[in-house]
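Each in structure tokens, the structures are laid out below.
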Structure I
Amino acid sequence: MSGLISNSVIKRLPRYYRFLGELKALGMTRISSRELSERMGLTASQIRQDLNCFGGFGQQGYGYNIDILQSEIARILGLDTPKSAILIGMGNLGRAVTMHVNFETKGFRIIGLFDNKESLVGQVVKNLPIRSTSTLDEFCRENRPQVAILCIPKNAAADIAQQLVSLGIKGFWNFSHYDIALNYNNVQVENVHFGDSLMTLSYRLNND
């Protein structure tokens, strides 16, 4: 389905999911596309178009049942089928990602942590021991993770990406700035560039 849906629509789905969760926490049970648009800063037409890509979930004169709509978006996003993931690079960034991202509510389950520094191997973070990257092959063959989170420098990413793809990794959450998709067009890659985000903010401030 994702091949037929525009990337901009897909990127809005997590925002819908988050907003609907906030409305549920307020005790609301239904909402119109107009009310939702006012809260989210989108047009009602945009919301209807986005949701119609997946069949549409509103009722004329009633709006959207918040609980049902959030559940449907969770299903579309695959949050109800957790993917097993490993994280490589347990420096400051990797440790922060492990500690502060609630993977279980985002459709993922961390099953392994890895680093090439022997001084870190054996330390326990969120009930998982940090393993040596030298054990990656054995671990992946035994546990078959689907996703790898890369919190390593760009110059270290090319070799490990090749290794992971050969071990069956199908998706990357990539903090390394190495362009994985350039060489592996059969894997899914979500790149995270903090610097790009900051420069985008700079542009907006400059052109306000």
Structure II
Amino acid sequence: MKDQNPFETHYCEYDAWFDSYDKIYRSELLAVQELLPKNGNWVEIGVGSGRFASKLGIKTGVEPAEGIATLAMKRGVTVLKGRAEELPLDDESIDAAFLITTLCFVDELGRTFTEAFRVIRPGGAVIVAFIPQDSPFGELYGRIAGEDRFYRLATFYTKENVFTAMTQAGFLIDRTVQTLTGSPEQANDAVEAPTEGHAKGSFIVVRANKP
């Protein structure tokens, strides 16, 4: 129900986080930009308020919560109502699909990736940005989840969980980058450039290709 979903009722509070923690947001944005594929028909699954889509040149988003979707539309994103597990998109109609801090809010991890695989054209890519369960930020959000109106809905996954689900869906992992490699308490002190790999970061970006 809408009155029980904070992304329907308190979405401005969620969106304001990006202004309060601007350097964290910019660090995350740089990491995603590092793995942008070639231009084409792009979609962000779980577009939220459009903070990433509007900066990355993603014209279309999929979002189940109508409340927060209004902010994405104000930022120039065309929003289709739908869930990650049942995308309102045709088979092989997308060149690249983005899931940016979306995985922790989906109901079915495996189904999310099989749906992404379905809508992406052969030779296309999925770009996934997530907070690993066993990272400093993942552990922090796990501790505060019971008291946080948004993260009480979240399920964080390990890197192995995510990589396995991607490959089981048929994707071939191409490259990973990471940021937010220090403590959460100091993460907003300065913008952090992304580095290769995924061993240390609290924000991991993975690009995987559909053969």
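What follows draws every value from the coordinates through simple rules; no lab data is involved. Because the structure is a prediction, the values reported are computed rather than measured. Cβ atoms are built from the backbone, for glycine too; each structure is taken alone.
Brief remarks on what is shown
- Of the structures I, II, the one that 22 was derived from, the read-out being relative contact order in percent (Cα under 8 Å, 6 or more apart): II
- For Rg and Dmax of the Cα atoms in Å computed as 15.8, 43, the structure of I, II it came from: II
- At a computed 14.6 (mean count of other Cβ atoms within 10 Å over residues 102-109), which of I, II: I
- helix-only ellipticity at 222 nm (-39500 (n - 2.57) for each DSSP H run of 4 or more, over all residues; to 500) from the coordinates reads -13500; which among I, II: I
- A value of 2.5 for distance in nm of label points 7 Å out along Cα→Cβ at positions 38 and 54, calculated from one of I, II, originates in structure I.
- When FRET efficiency 1/(1 + (r/R0)^6) of positions 62 and 198 (r between Cβ atoms, R0 = 25 Å, to 0.05) is computed for each of I, II, the largest belongs to: II
- When FRET efficiency 1/(1 + (r/R0)^6) of positions 166 and 182 (r between Cβ atoms, R0 = 30 Å, to 0.05) is worked out for each of I, II, structure I gives the greatest result.
- For 12.9 (mean count of other Cβ atoms within 10 Å over residues 118-125, calculated) the corresponding structure among I, II: I
- Value 0.70, calculated as FRET efficiency 1/(1 + (r/R0)^6) of positions 22 and 150 (r between Cβ atoms, R0 = 35 Å, to 0.05), assigned to which of I, II: I
- Distance in nm of label points 7 Å out along Cα→Cβ at positions 46 and 86 from the coordinates reads 4.0; which among I, II: I
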